[in-house]
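Student: Dropping the structures in below, format is structure tokens.
Values quoted throughout were computed directly from the atomic coordinates according to the rules given, and no laboratory measurement underlies them. Note that the structure is a prediction, hence the values are computed from the model and not measured. Cβ atoms are built from the backbone, for glycine too; each structure is taken alone.
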Structure P
């Protein structure tokens, strides 16, 4: 029997962060699919979502400092929110670089990486929904890990092709950096999955 109420609002805040990440990932994908002319507008919308996500994480930390009994370890709440924030920052940074560097045309492999970011976001949503309901989330973590491995292979082969085929050193540097931002963003998704797995082990 629980003598004191637990603050369950944290699950809602996690899902809010994940929803904003999902929206941003879809905008990133729409931008790279449509090309440079659409990417600028998408990047602007992503920046708005990033600011909203910052407000959510501030609310999370404020509530964390004011709550006596939390649904999971306070440190885990902090780590999960921070890891989600890194994903959103990664999406915004990637979109910003695509626009700033005027990547045109956008290489097909970047479109594939944007698809992987969107797929990771979908798995994160499912994982946090499972966390809230106390259901297993291992399958979602495994899928994110698989997606991250796929992204690594695509990123590495893309950079090899760049050094083999791209004659303009400035273009090479720009493209290489954008590929790295895509990979870093997907790595951040895997970081969230790892923290979730640790939370599951601690609370099992």
Structure Q
């Protein structure tokens, strides 16, 4: 199929716009996290922002390559979220957006791309969907902990590590202030991989 007449062209443009906006929102949220003394959440959101911009670049490159550089403007119509600037709400809402992208939007775009003969684009949509599923898991977990006031409390003793100086302790609750470098609790790292494994074991 001619790329310039395809639905995939529009889907790539919509996805590029969505990923750019997600990257921007995560940067806004990162600053909000710092205002809430949540350095670890801020750093996590910066990583998610970087991921989203990398996805945007993938979609952008597909458009340039498949159009032969002849597409100067693509008109799209889509809804994009605008949220209240409050960390507890933003984490929850972004989690829902990521889940929708992972389970509905990008798999649908991948099927259309495959049907239209754009196999490499379909693969990109599928790969991005998997990343967004991980983003959903991280954001949902952070939202649950943050909103319940349990960011740094666990039922069982766990290892806490300061992201600034590397000091570690094993306890049910992380220190309020690092005993080594005096950084606040928000600098303590949460090991997502270990916690997700523990959660599902």
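Student: Quick check on the output: -30500 is helix-only ellipticity at 222 nm (-39500 (n - 2.57) for each DSSP H run of 4 or more, over all residues; to 500), derived from one of P, Q. Which one produced it?
Tutor: The read-out comes from structure P.
Student: Next question. Upon calculation of distance in nm of label points 7 Å out along Cα→Cβ at positions 102 and 142 from the atomic coordinates, which of the structures P, Q produces 4.8?
Tutor: Comparing all candidates, it corresponds to P.
Student: Something else: Can you tell which of P, Q yields 20 when relative contact order in percent (Cα under 8 Å, 6 or more apart) is derived from it?
Tutor: The read-out was computed on structure Q.
Student: Further question: Can you spot which of P, Q the value 63, 35, 27 was calculated from, given it is Cα extents along the principal axes in Å? Show your work: numbers first, answer last.
Tutor: Details: P: 69, 30, 22; Q: 63, 35, 27.
Computing Cα extents along the principal axes in Å on every structure in P, Q gives 63, 35, 27 only for Q.
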